[in-house]
Structure 1
């Protein structure tokens, strides 16, 4: 009964929002308005921006080629690192002078950064030229908030402390015709001591499997051949469902969908990546043999301080089990350098893990103190100069193992999904192998969205060069 009510509420709210979109379309259609959105942060934010685009384009907005030409400027913000926040403040400060010349320009801020009370206080005090401010829980209300702003003429703040419902079937504009991301859950319950995500994204909430599967089927009908299943911790999928289902079980159902060629997922947590999931991956013809497995630190002492719930030894054992069942697997990771109390020995432990696992790539981050997290109050914050030295040592170790992984591909033939025109050479295109390796080949834009067989002819540290055969 609870499930039926949940769907009814979701459907009712989606219907109400679509009615508001229709009203705004009629109201604004003669103005030929444009929008420009800048996305900071993770794939979850990028996916949220696709919904923002979908709503705006259903209203009648069209995407501008440059921010300063747009009638509506939106920043979808990130709160994970301080530098991302400072970039947002810098840009909205710049827009203040632009808006004096273009008073009808609308400016909206949304995303994780907006879920922090200190940010809202700062905006209300110093940035009164902002028109709309909303957070991570009420993205689907964009049209309603825009209508309220137009009717009232005043800045609209709509920040929810918690998520109330998952609203399905709202418009979305994908970056690529042939691949798409699908949220399977929202929020996080892990409370790593350095991370603000549980505070700004809320607690874990799983989408119902039938809604996920319907979305994937609809995307495949629309031409999508590769799906990325998204969650802060996909291993926790099933939280809150009336009928229990694990992530391994969900991904098996996704695999059954005809026409879907590739399945990826982001991000599993090492503490609870199950043997069942490893077996499903090993037996699958569609799940890409790539696992993004954040280590954060190779020091068991620091991992405990980070509240990660695994040790260096248990992490390496997990990697061993994955590689035993999927020998060709590519493993990527996240690493934090300079966590409070980190020593040179801790950094050496991380370098040791890099060499043992032989990661394909690593996203390396200097620790960023986030107000409201336990780590922000820890003593023995590491001096910046020392952190930079350790950061460089991590990069040197990664360059060695990444090049080694790239070189293993030379002379072999693989299936490549071509994704885009090369950024540096107009007569070349780029794409990804199943193991997520980036490959550049000679070709034109007619290849985008297609699968081609390529022979790898050259390797660099973080990409491969190939030729179509």
Structure 2
């Protein structure tokens, strides 16, 4: 007997599940892979090869960290800041290996969020996605503020004048009304992304070439002033200073995972994503360590100040002319704009994946006729532009590192879980010495998290509480898995 379907009939009732079952329901890897090819509302277009994916990761990573954070870390670690970069880089390496294995199996836009959904269940996936919202969203705003500072610095170097505080500071800060340059760079990135992912990828590639050239220029000039005496004492504040600086410098590595958010737009994601992630991390780490070594060798560590102008100041001291500082400032403006573009791109793709799963409103997964999530880009860019323009970020910006470390820790756990639960899955790249290496990845993330201040932990805790309230009040009941049978879960 064929069951008749009545127009306007109520939707079938959702299966009855306990709260525990709802919190731990998972999406099979096969389903995530299938959705990456033809999800609801159409699919993102596969246009990027290995070079473009690598440039995305470098573009998201090589920027504010080396231009700004180095000046904060040297007074804490002294010449041993090079060792701090190595510690932060090793932590990033463990997570990069984990990302490489998972990205080769699950080429989805959600990055760590999708990996957590496939292995540890919906609640953990939500927490991971919520952390990534903090990491990507706030870091874009923070980077945009840094871009505005370099624009002002460039104007001072070239013209001797600067923008008024009313247009460069948030309300209540030194006579500020709105940080216009910070909002402008977000809007420019938004326009580029709306133009299409292929065009944005080529624009980012050009900017990456420029900023790598600027870093090479700095090393070549500053290396002529390196003195052995500037490295003594090597560790003036002990290992505690090195660890604290390493936690701060981890901000410099945020972004290498950006290629994983392009999983649904890569031509051959299983092959190219692992290669792009590892290649970008190797290139960025080499540049960071070389720049740090030359910087502390060219200028006594006690002369470093907590300012974004440390590297530019070294060039002025070494050459005796501000010309190279101007060139460096131009490169910094380009470099930081590249970070804004790529990190904003990554955030839109994570929101796209979460929206497709029903955990946030469906408008974020709507695609236009060209396969571009235009509404997603507009809404997110508007929110971040406002945040960058009117909110003093303070400790909220520091929380980007702790949110990233938490998400990276979950990615390492996901490798261990998936190795045990699904050993049958084909892995184009395998994390060596697992489960030892992912376990070390978790421990190294925890080590750097524990090196952070109380204020950062308080901010992170408040953000997590808000996220849990949103999940239990909205997302859990609207999940696409809510009305599906138990067989949809692994």
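Values quoted throughout were computed directly from the atomic coordinates according to the rules given, and no laboratory measurement underlies them. Just so you know, these numbers come straight off a predicted model, no measurement behind them. Cβ atoms are built from the backbone, for glycine too; each structure is taken alone.
Which structure, out of 1, 2, was FRET efficiency 1/(1 + (r/R0)^6) of positions 106 and 410 (r between Cβ atoms, R0 = 30 Å, to 0.05) calculated from, if the result is 0.05? Here the read-out was taken from 1. Which of 1, 2 yields -21000 for helix-only ellipticity at 222 nm (-39500 (n - 2.57) for each DSSP H run of 4 or more, over all residues; to 500), as computed? Answer for the origin of the read-out: 2. Work out the source of 24, 45, 27, 3 here, i.e. which of 1, 2 gives that when P(r) over Cα pairs in 10 Å bins from 0, in percent, for residues 58-97 alone is computed. Label of the originating structure: 1.
5.3 is what came out when distance in nm of label points 7 Å out along Cα→Cβ at positions 122 and 258 was calculated for one structure; which of 1, 2 is it? The value was obtained from structure 1. Quick check on the output: 10 is relative contact order in percent (Cα under 8 Å, 6 or more apart), derived from one of 1, 2. Which one produced it? Derived from 1, not from the others. 1, 2: which one has distance in nm of label points 7 Å out along Cα→Cβ at positions 82 and 442, as calculated, at 5.0? Of the options listed, only 1 reproduces it.
Could you tell me which structure in 1, 2 was used to calculate mean projected area of the Cα convex hull in nm² as 24.8? Only one of 1, 2 returns 24.8 for mean projected area of the Cα convex hull in nm², namely 2. To test your reading of the models, identify which of 1, 2 gives 0.55 for FRET efficiency 1/(1 + (r/R0)^6) of positions 266 and 450 (r between Cβ atoms, R0 = 25 Å, to 0.05) when calculated. Derived from 1, not from the others.
Computing distance in nm of label points 7 Å out along Cα→Cβ at positions 34 and 322 across structures 1, 2 gives 4.3 for structure 1.
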